[in-house]
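Chemist: These notes open a run of structures that come right after.
What follows draws every value from the coordinates through simple rules; no lab data is involved. Values in this document were obtained by computation on a predicted structure and should not be read as measured data. Cβ atoms are built from the backbone, for glycine too; each structure is taken alone.
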Structure I
Amino acid sequence: MLLVFILSLIGFYISLSVHEASHAFIAFRLGDPTSKIEGRMTLNPLAHIDIIGTVLVPIFLIFSGIPAFGWAKPVMVDPRNFRSPVRDNFITAIAGPLSNLVFAMLAAIILKFIPDTSASFEFLAILVNINVLLAVFNLIPIPPLDGSKVWHFILSDEAYFTLERMGPYILLVILFFSYMTGNSFFNFIWAVANFLVNIIV
């Protein structure tokens with residue numbers, strides 16, 4: 001149990017760092033140096049830690065028998081530095097979940113060559129699950145999640161920014177409704193994540 005806890009926590013920190021560093025790297029490549037200046041273009045987990053989302057929540061979930069999950073400090077982006085603000089902001093946002101999917105696939109490939117009785121196998125399996133879960137959750141089109149940036153292609157600036165402001169409240173309502181209906185929201189996320197894991201592995 002202790003080994004699984006430690007491996008899950010390490011895997012979560014690695015996966016979250018890949019996610020956030022990818023946001024920062026793509027934003028920098030597209031012309032916005034904000035996150036690089038703030039020291040977020042790094043795989044060092046210390047640069048991305050949010051006490052609640054990166055420490056308390058994942059530890060609680062792991063002890064509850066749920067895959068490590070949570071969030072980091074948001075990577076700050078200034079779309080005014082992009083050549084095409086709407087498009088490049090979307091690309092920057094989607095880079096996080098895509099990096100987790102790529103990481104999960106790389107871990108799954110390595111799994112094929114490792115004995116399934118080793119600690120390395122268990123750690124890589126944990127990495128696959130955590131990265132897919134992070135990707136699926138962040139692709140949901142509800143602010144402040146990464147997938148919500150797709151709405152800027154559809155809505156006017158005014159409507160989009162209103163949705164951005166309301167997004168966290170919408171997410172809280174969904175989470176409350178999920179809690180009242182037996183965690184239906186997270187059950188859906190886990191079902192999609194497990195489906196993808198089975199395909200990858």
Structure II
Amino acid sequence: MHIEPLTSANMDPDGDENFCFKNKVFGGAISANFMPAIEKGIRSVLTDGAVAGFPMEKIFVAITDGKEHPVDSKPIAFEIAAREAFKLAVANASPVLLEPIMLIDITVPESNMGDVMSDLNSRRARVQGMDSLGGKSIVTAEVPLAEVQRYVTDLRSITQGRGVFSLKYLRHEQVPSHLSQSVIDASQSDSTDE
């Protein structure tokens with residue numbers, strides 16, 4: 001099995017934008033009638049995630065070789081084998097976690113601007129601009145969604161209830177490595193607790 005990021009070069013023009021599966025087995029080592037079971041096994045890992053339980057996207061998979069038994073080979077066996085092989089291949093491919101990045105617009109009294117800026121810096125935010133309008137300060141920043149899950153309460157506390165904000169999705173970005181490892185560790189400890 002060969003995996004790589006899905007790009008326009010290896011994408012099927014009429015296919016899925018997040019996953020492309022190709023049969024590149026030559027010489028009949030695996031019968032074509034087992035390919036749907038192999039694809040099903042891989043797709044189940046895409047949904048459940050191979051690293052920390054999160055869905056995977058933008059994956060190209062090519063089956064390059066294998067072996068079947070003329071009597072004992074069953075589709076379910078190929079599905080299970082594909083699932084496990086895909087998990088191993090992903091682990092060896094140095095996958096990354098992505099997180100949603102949001103555009104946040106915060107309007108606060110000018111007297112609270114310093115506290116809000118300090119708080120944003122502690123949340124891995126990247127300030128994009130500041131403005132003043134009628135005694136109010138407006139800050140625009142890009143911030144990971146994970147850092148603003150409880151921002152309603154925090155902003156209310158900082159501004160004594162006089163601040164408001166809005167969020168808008170921008171894109172996904174790679175989670176910093178020191179944080180991604182803690183997410184992976186937490187996911188693995190959660191799965192062993194069940």
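Chemist: Where does the value 0.5 come from, among I, II, when distance in nm of label points 7 Å out along Cα→Cβ at positions 26 and 98 is the thing being computed?
Modeler: Details: I: 0.5; II: 3.3.
Comparing all candidates, it corresponds to I.
Chemist: A value of -11000 was computed for helix-only ellipticity at 222 nm (-39500 (n - 2.57) for each DSSP H run of 4 or more, over all residues; to 500); which of I, II is the source structure? Walk me through the numbers on the way to the answer.
Modeler: Details: I: -21500; II: -11000.
Derived from II, not from the others.
Chemist: Hey, FRET efficiency 1/(1 + (r/R0)^6) of positions 10 and 146 (r between Cβ atoms, R0 = 30 Å, to 0.05) derived from one of I, II reads 0.45; which structure? Don't skip to the answer; put the middle values down first.
Modeler: On the way: I: 0.80; II: 0.45.
Attributed to the structure labelled II.
Chemist: Suppose you compute distance in nm of label points 7 Å out along Cα→Cβ at positions 2 and 154 for every structure in I, II: which one lands on 5.0?
Modeler: The correct label is I.
Chemist: One of I, II was used to compute Cα extents along the principal axes in Å, and the result was 53, 40, 32. Which label is that?
Modeler: On the way: I: 53, 40, 32; II: 79, 42, 22.
Comparing all candidates, it corresponds to I.
Chemist: Out of I, II, which structure matches 3.7 when distance in nm of label points 7 Å out along Cα→Cβ at positions 90 and 114 is calculated? Intermediate results must be reported in sequence, preceding the final value.
Modeler: Working: I: 3.7; II: 4.8.
The read-out comes from structure I.
Chemist: Can I ask one more? Out of I, II, which structure matches 1.2 when distance in nm of label points 7 Å out along Cα→Cβ at positions 58 and 138 is calculated? Display every interim value, and only then the final one.
Modeler: Working: I: 1.2; II: 3.2.
That value comes from structure I.
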